[in-house]
Structure I
Amino acid sequence: MRQAKCFICQNLCLYLAGQDTFCDTYMRLHEAEDSLMIEAEAFGECHLKCLINSPWGEYWSRGIFRHLVSDRNYPVIGEIEGITILRNARTRMTFLLRENGWTTAIPDQHLRERVAVNNGFYLPVKQVFEVILPDKPDLVQEVREGLSNKKAYPLPKLIDKLGLQPYLFYPDAVQSGLLHFREANVPPEAISTHAEYNEFLPTRVVEFILAKIDIRPTILNLNNPS
C-alpha cells in the first residue's frame, strides 16, 4: 500500500470513480511527446479536475484513445456532446473520453442501478477504499473509531478533513457517500474500508448510451459453461 498523490497538484488522490483517474505509461502515445511526459513525470494518479485544467489533458486523452482502440480493439459506438464512447462488450464496460482528458469507465450494472437526479443520473458505486495517511494519525484513529462496531463514516467528512473538496469534479455525487467497516490487515497509518457513493453522468449522455447498448444482465447457461 502506498500513498497516491495527484501528479499535477501533488495532493492526495483517493481514486474515486468520476472524480479521479490513472494515467499509466502503457497508454502513452508512442510519439515524440512521450519523452516530454516522462521528463515532466506527468503520469500516474490524478484528479480529473486537475487533468483537464493542465497542459496534459489533451495528451492523455489521445493516449487513452490510442490504447483503447489500437491495443485493445474496443470499437467507438458513438459521440455526444464532445464525449467519445467506446465499448468492451465482453466485460460489459463502456468507456467515455473527452478531448480535454476527462474520462471514466462505466460497468453495465451501474447503469442498471441508475437513479435520476437534476440534469442527470447518479450511478451507485461500491468499491474497496484504501488510503494511507502517515502524517494524520488522529484522522486515521477517528475514522477507525467511527467504523467500530461496524458503523459507517461519512466519505465527504473524510474528503473535507483532507482538504480535497476543491479537487472534486462532481462534488454533489459523493455527498451521501459512506465508508463501511472492512476486515483487513493494514499498517497502523492506513484505512481500509468498503465505500459506497455515486458517480454522476448528464441525462443526454446516459440516454445516448442506453440507446446504443443492451445493459440487461447476461444469463449464463450453467450446464454449458463454455
Structure II
Amino acid sequence: MNIKEGINVLHAKSLEAMAKFKNLPSDNIKRNLLEMIQSQVARVEIATRVHARFIDEHRNEFYSYFGDDDSMVQNYFYGHTKDVVDNIATTIFFQTELVFRAIYADNKAQKIGEEGNFQKIIAHIFVDTENNWKINESKLAIVLWKLRNINHGGGIYFDGNKEPELEYLGKKYKYEYGKIPNFQPNELFPFFIDFIDAIVFAFENEPSLSTDIPHPFYTAK
C-alpha cells in the first residue's frame, strides 16, 4: 500500500469511525479521540495532496532542490513517507494511550497514570488475558505499543533486554534489543486502519461502552 492509497483508506476509515460516535456529548472521551484522529489524518491528506501537486506542476524546481540527484530525491521521498507516518502515529499512539488510561482509571476508581502497566490496561480494555493474548485487537495494540516505545529510543528497540516475538493475524514480529525493527513506513498503514477498527470495537463493547466521561483535555483547563 503506497502513501496515497494508505492515507485515502485511512481517511475514509477515520470518517466512518467518527460518525458512529457523533451523537455523544461534545466533551465525551470516545468522541474526542476519534475526532482527533480524523482531524490529524485529514490534515496529513491535504498536505500530501498539495505536496504531490507541487511536484507534478513544478518538477524541475523540485529536482533543483536536490541538485538533480536521483538518489537524493529517493531519500527525500522515503523521509517524507516516514514523516507522514510519524505524524499519524503520534496522534493514534499517544492520544489512544491517554484515553485507554483514562477509561481504565475511571473503571477502577483510580487516578490516570496510577496503573503503570499498560499491557494490563490493554487487557482490561479488550477483555483479554495479559501475556496470553487471544483477541486480535489486543494483539495489534501490543504490536503498536512496542513501536510507540521505539520512538523514545530514536527508532531503536531498547526495552530491558526483553526481545518479544509478537503475533498478529498469523504473522510474527520480532523485536531485537538494540536493533531497528524491520518495518517500512508505508507498511504501517494497514496497522493504522485496523487499529481504528480496534478502537471502535473497544468503544462499542464493555467496559468502554458504559464509560461516559469527558476527555482529560476538558478537565485540565
Structure III
Amino acid sequence: MKKGMLLIALVVAMAARGEETRLVTVGDAGARLLDQPSAYHAETIKAIDPGTALAVIDDRRVPVGRTLVRFFKVKDGKHEGWISEENTTGKVMIETPDGLKEEPRKSGHPTLTAEELDAKCAELAKIMGEELAKIQKGSTVLFSGIQTQCTGTQWYLTLSATIPWGTLDYDLRLAVAKAIWNRWQELASPDDPDKARISIQSVAGREIGGSRMLGGSLIWVEK
C-alpha cells in the first residue's frame, strides 16, 4: 500500500466517529468565525449572530496565556471556521433520532480501584493494538508496538515507531499522529480529551512526537 493510502486508512479508521451531529449555539454577544483556533493570530471570516446554532466538525484546546481555551471548528452555511467556547452558550448539544440532548462534561472517569484501573488499561492497550495491527496489515508497518499507562487522571499511550515512520513527509506524520490521538482520547478519556496523551518513540527510544506538556490534544512530530 502506498504511503498516501496508508495515511488515508489510518485517518479514516481512527478519526471517523460515526456519531450523532454535535451542535453549539452562539452566545448573546455574537461571535467571530475565525480562520484558525487562536485568540491572537486568527483572521475573521465573518460575524455570526447571537443564537445561531452551528454544527461542530471538530474541537480542540489551545494555549492562551497560561490556560487552555477550547475552540470549536464549525460550519455556517458555505463557511467553515473556528469559534471560541467563550462565545457560545457553553453547552454542546447532540442531535439524536430522539431529539437534542446535552453532551456531558465530566472530569475524567469514575473512581476506579487499582485492580479496575489495571484492567481498564489492559483493555485499552488491547483495543489500540488490534486496531493498529488491522490497519497496518499488508502495508507499511509504522509502529512495532504500544504501551499504555493509566493513572486514573492521565491516560498515556506510547507508540514505538519503525524506521519507515521517519521517511514519511512531515504533514503526513502529523496527520497520522493526530488521528491516533483522536482515537485514543475517544477510548481513554472522552469527557476530558486533554488527559489522554500519546508519545511516539524512535527505534533508539527518543521521543519524536506526541502530546505537548500543556495538553494531550496539542500534537507535535519532529520535523
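Read-outs throughout are calculated quantities, based only on the coordinates presented, and are distinct from any laboratory measurement. As the structure is a computational prediction, the values presented were derived from the model and not from experiment. Cβ atoms are built from the backbone, for glycine too; each structure is taken alone.
For which of I, II, III does distance in nm of label points 7 Å out along Cα→Cβ at positions 55 and 87, calculated from the coordinates, equal 1.4?
Attributed to the structure labelled II.
Can you say which of I, II, III returns -6500 when helix-only ellipticity at 222 nm (-39500 (n - 2.57) for each DSSP H run of 4 or more, over all residues; to 500) is computed?
Derived from the structure labelled I.
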